[in-house]
Structure I
């Protein structure tokens, strides 16, 4: 606070606490160990599959849900600005 703007009779009364909500983003990289087997008679490699929620994607289900939520919030915000 700039104390030079205070009148001479201003008395210190302590602090007022203000809490603001924030969010922290950190990565949560998950490594999957996929079992692999090779059949020399078939000359073929067999490998376990990834869990369904991460198959065919680079992102986990929690991040995908968060992105869907942000999309919904932005669409609602933009719809409110048009009216």
Structure II
């Protein structure tokens, strides 16, 4: 980030920095980063909930497949 408005030059050509203004810029940047972090944390929370729901569905499907497979195996054994 370049902020030329925070640098001034006196009549002798000596440059100086307006540090209070730099602090204000840094504080604003931190606020923006915090807001972005909060959004990302919220998205992570939503994705974790979605993942957990998918895991439950997967376990249910695996359980049904296992039950179906066991039933088919018992039918084959009974027919022999």
Structure III
């Protein structure tokens, strides 16, 4: 499936649900899709691969969400740092 088809499906899902999970194997284009959505939908992109963002999200989730305005794309290798 092309990035255009995926982003179209995701934007359609976002009309009905406030949260959409984009998941998949490594190197399949998850970050690319999020970057496209960030530009097309004027969303705010936050990477949890950034040490400071991850620290803030883990230690003060409410403050983290207050700091970063909606609509929001949060992306990170969650499995790698939740363990």
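Every number in this text was worked out from the coordinates using simple rules, so none of it is lab data. All values derive from a computational prediction rather than experimental measurement. Cβ atoms are built from the backbone, for glycine too; each structure is taken alone.
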Entry that produces 1.12 once Cα Rg over 2.2 N^0.38 Å is calculated, selected from I, II, III: III
task: Taking 1.00 as the value of FRET efficiency 1/(1 + (r/R0)^6) of positions 11 and 35 (r between Cβ atoms, R0 = 35 Å, to 0.05) derived from one of the structures shown (I, II, III), identify that structure.
output: III
task: Tell me which of I, II, III gives -29000 when you compute helix-only ellipticity at 222 nm (-39500 (n - 2.57) for each DSSP H run of 4 or more, over all residues; to 500).
output: II
Mean count of other Cβ atoms within 10 Å over residues 27-34 - structure with the largest value, from I, II, III: III
